[in-house]
Structure 1
Amino acid sequence: MSFLVQLLLPLYDNQGRPFDAASRSRIRQELAEKFGGVTAYTRAPAEGTWEDPSGRTHRDDIVIVEVMTEVLDSGWWKAYVGELANRLGQEELVARAMTFESLSTKVVSD
């Protein structure tokens, strides 16, 4: 079984200031070093909306960063996501893991 882990990263801090590209680059580099590769969907930000406990609706522009892994180390991910939330000044970051079946094949060349 394999896992696809996705992080939904905001483009702006809580005051509406954009995060610098170096912050996202650092995250991509950390994940690529640990997992051997990373995909970042950065071309067009996705829009996230949510309602807080008082009923106010909030909106975020986000990018999705994902890695594939054979082993899901939930403890490592929870610590890393907590560290990222702290670095980015967020109360919470969304991270999700899904199982998947790879449909790709390796081509052997002579």
Structure 2
Amino acid sequence: MQHWKTFYVYILTNELKSVLYVGMTNNLEQRIIEHYRQKRQRTSFTGKYNVYFLLWFETHQYVNNAIVRENEVKAWRREKKMQLIAEMNPELQFLNEEIFGKWPPDDLPERR
């Protein structure tokens, strides 16, 4: 039996929902933790603006499709990104607890 990887395209925001960040990963939980670890660090966009709250994501079976979709969504204006988010998440809820059960999680494992 073949094991398929899942690739995620996702949109994060900050606490005030004033910034949107589009990314792609094959490990959504670990990537959100990495963004969270960068908070208040000026060396990265997500750290500078404290962007680690998940608003939207979608899955892809193939990495090339995920990369194309990430670039497509990144190129959109904020209004179009907000429409995309609202289709999945009309209340604009932070989805971190849905993914982790508790946010922030007690255990913040390093990438393996």
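Read-outs throughout are calculated quantities, based only on the coordinates presented, and are distinct from any laboratory measurement. Computed from a predicted model, the values in this text were never measured in an experiment. Cβ atoms are built from the backbone, for glycine too; each structure is taken alone.
Of note:
- Among 1, 2, structure where distance in nm of label points 7 Å out along Cα→Cβ at positions 64 and 80 as derived comes to 1.8: 1
- helix-only ellipticity at 222 nm (-39500 (n - 2.57) for each DSSP H run of 4 or more, over all residues; to 500) derived as -8500 - corresponding label from 1, 2: 1
- Structure responsible for 14.4, 42, with Rg and Dmax of the Cα atoms in Å, for residues 16-71 alone calculated and labels 1, 2 on offer: 1
- Source structure (of 1, 2) for mean projected area of the Cα convex hull in nm², computed value 8.1: 2
- For distance in nm of label points 7 Å out along Cα→Cβ at positions 32 and 96 computed as 0.9, the structure of 1, 2 it came from: 2
- Structure responsible for 20.9, with mean count of other Cβ atoms within 10 Å over residues 8-15 calculated and labels 1, 2 on offer: 2
- Once relative contact order in percent (Cα under 8 Å, 6 or more apart) is computed for every structure in 1, 2, the highest value turns out to be that of 1.
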